[in-house]
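As structure tokens, here come the structures.
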Structure I
Amino acid sequence: MFIAQEQPLGRDLLVSHVLLSITYDALRISRYCREIAAIDSMLAPTSGLYKLVDLSHTFKKVVEAVEAALHDLEEFNPRRKNLVAEVDRYIDEVYKNTLLEVASSDIVRRELALKALLMRHIERIVDHIQYIEQHLEKLVG
């Protein structure tokens, strides 16, 4: 980091490092999305995730955060980082409550087990969105 900040090519090295990190985060996001799609596919055609687990509001919040991070990436400016942080806090709370529900159940219903798995993937997606904002902040800061 010292070399990147203090040398004549430091800015270029820092930008390259940040872009590689963002690429990795985008890859992780896509893998979690693929896992969610695979779960939905396994349940089809008799039922899909939308029938078993009501996470429509949660998914909308995640899409909102992804779109905000993508706009920030296009602009190379993390100006929507607070929105992303707010979604991250919301998702963390839903995930925590889901885990508490699982932990307090003697018998875990299929729907609750699926919700816990999905919330794990969703929580990781939002974490990687947060990382993208943090990487962008390194460039601007």
Structure II
Amino acid sequence: MSKTTPEENKALVLKAFDTLFNQRDYAAAERFWSDRYIQHSAHIAPGRDGLFDLIRSAPPTLRYENQLILAEGDYVMAFGRFSGNGRPAAWIAADVVRFENGKLAEHWDVLQDEATRAESVSGLPMFGDHFPA
């Protein structure tokens, strides 16, 4: 059984997300996601194929940017933005991934539309240091 460290897991999540969401390299992405991948998101069909099929159907403008990544044991939490998703607003996401044998094995997420300056009661952006254009 291959055991990765929390630091290795963070690097693997960032590389996996870039490979799938930004580069759309499905063959390379298979190296990162377990073939027994468990999907808990209400927006994504089961398994690795469900995730890959969702991205295949997304606009080619879809991009993922990461702002914060944390890891403990076999779990990684990535806080990021999915823009160019074909929706009126980008999604701000907290993705939690569990690793098993060095691969992404299980996933949960919390998604929220990115607020504009006018929509932000706090007066602060949800992602980065400025509001979306």
Structure III
Amino acid sequence: MPTNPATDMLAQGQQILALQPFSVMLNARLDAFEPGHAELSVPVAPALLQQHGFVHGGVLSYLADNALTFAGGSVLGDSVTAEYKINYLRPAKDAERLVAVATVVGSGKTQAVCRCDVFIVRGRERTLCAAAQGTIRKAG
């Protein structure tokens, strides 16, 4: 039976995510993983909120960081974040899920520059709440 490289890549990425205890604790899910692209999501739970009822910025930052690294890793292989910057555009409130969509802007043999948008999801509506950019380096 022929294999589907896209399905195989997503399954491999999901296995990698499952090896990250922090990601498991957040119930993170890798929704898409293909060359140059990754989508990571987290369901919003009361434990993720700060004192004003917004999703804590650390959760948004986690999503951006991990999605950037998955996107970079999709073209580099085993990778780590070298650096990233995040801009919080609006509070993440009244959300069902948060979704981070990351893409590779450019890459070489050992590093990739990636960008990521983090969205609040309510039903079928997505609202941009943060934007990030980072440099991802091949591990080792």
_For volume of the Cα convex hull per residue in Å³, for residues 36-75 alone, which structure out of I, II, III has the highest calculated value?_
II
_With helix-only ellipticity at 222 nm (-39500 (n - 2.57) for each DSSP H run of 4 or more, over all residues; to 500) coming out at -9000, pick the structure among I, II, III it was computed from._
III
*Suppose you compute mean count of other Cβ atoms within 10 Å over residues 60-67 for every structure in I, II, III: which one lands on 14.2?*
II
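None of the figures in this text is laboratory data; all of them are computed from the coordinates on show. Computed from a predicted structure; not experimentally measured. Cβ atoms are built from the backbone, for glycine too; each structure is taken alone.
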